[in-house]
1. Identify the structure, out of P, Q, from whose coordinates log10 I(q)/I(0) by the Debye sum over Cα atoms at q = 0.14 Å⁻¹, for residues 23-78 alone was calculated to give -0.32.
2. Kindly point out which one of P, Q the value -12500 was derived from, the read-out being helix-only ellipticity at 222 nm (-39500 (n - 2.57) for each DSSP H run of 4 or more, over all residues; to 500).
3. From P, Q, which structure was FRET efficiency 1/(1 + (r/R0)^6) of positions 63 and 111 (r between Cβ atoms, R0 = 25 Å, to 0.05) = 0.65 calculated on?
4. Computing relative contact order in percent (Cα under 8 Å, 6 or more apart) gives 23 for which of P, Q?
5. Out of P, Q, which one gives 2.5 for distance in nm of label points 7 Å out along Cα→Cβ at positions 7 and 71 as computed from the coordinates?
6. Could you tell me which structure in P, Q was used to calculate log10 I(q)/I(0) by the Debye sum over Cα atoms at q = 0.13, 0.16, 0.22, 0.23 Å⁻¹ as -0.63, -0.87, -1.28, -1.35?
Structure P
Amino acid sequence: MARASQTITVELEDFLAKFAPEVRNLALALRDLVFEIEPEAIEQIDVPAHLLAYGYAKTYTHLVCVIILYDEYVNLGFPRGVDLPDSEGLLQGTGKRARHLRVSELAQVDSPEIAALLQASVDITPRPEA
């Protein structure tokens, strides 16, 4: 599935420069998917935690998902992962609420299961009061 890339800021370029090209490509492909599913998401960069966060405000309560970069793969994390439908058993983790899935190949990003998890997370994430 072809996606229109989102604008990449200098801050994002600097953050991604520390990672291998394959990991950068995985993160950017997931980022594009997040914005495709929820164009109104706010992006936050957490350099010490090696993650990109997406939500409706700069609070954990309004967080849809995170992309955590590692040396050879990325994790797509969901703060309300235990509440997401996961019939394929993709989500991992043992915390009270959060779950994640490992993405190590670009082909995974195009899977309908990942898009469905992202959409479900968008659907259950609270928006800030107007």
Structure Q
Amino acid sequence: MARLIKLARSPYPLPLAGLKTEHSLLCLDNLVEAVDKVLAAEAPLKRPFIVADPKPLTIAAMIAAMRQGLGRRAALFYVPKPLLRGALRAAGQAETCAPLFGSLVADPSALSRLNWVPPIETPAGLAALLRNEASP
């Protein structure tokens, strides 16, 4: 996440519009709401719960939301994945940027069956994160 925030803060257009893999995130307020929902459950809960915001986002959507929080446009453009991968490999960043190319999606459906409704949508949470960081 720190690398994505650094990318979002950069003043440059980014070649990430073509990355369509999705990643689950979790806003802190949504975690608090999930814990509250589990603790308030009347019946004993005999299973683990995966907590994640319900809608995963692409890397491009994450950057766009963060830049929106900074009051900026997304400034993302399309570069084919193989070309982007090759450029990162040539720059010695293949290992560090590998997570950009794979999905990481968690399924919070068991928690949703407890009527958990997250109070904040993921893009709004990302925008607020950078907006709050930028405030004095």
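1. Values: P: -0.32; Q: -0.54.
Matching structure: P.
2. Working: P: -9500; Q: -12500.
Considering all the candidates, the number was obtained from Q.
3. On the way: P: 0.65; Q: 0.40.
Comparing all candidates, it corresponds to P.
4. On the way: P: 23; Q: 41.
Checking each candidate, the match is P.
5. Working: P: 3.6; Q: 2.5.
This figure was derived from Q.
6. On the way: P: -0.48, -0.75, -1.51, -1.65; Q: -0.63, -0.87, -1.28, -1.35.
Computing log10 I(q)/I(0) by the Debye sum over Cα atoms at q = 0.13, 0.16, 0.22, 0.23 Å⁻¹ on every structure in P, Q gives -0.63, -0.87, -1.28, -1.35 only for Q.
Taken together, the values in this text are just the output of simple stated rules run on the coordinates, not laboratory data. Since we're looking at a predicted model, the values are computed, not measured. Cβ atoms are built from the backbone, for glycine too; each structure is taken alone.
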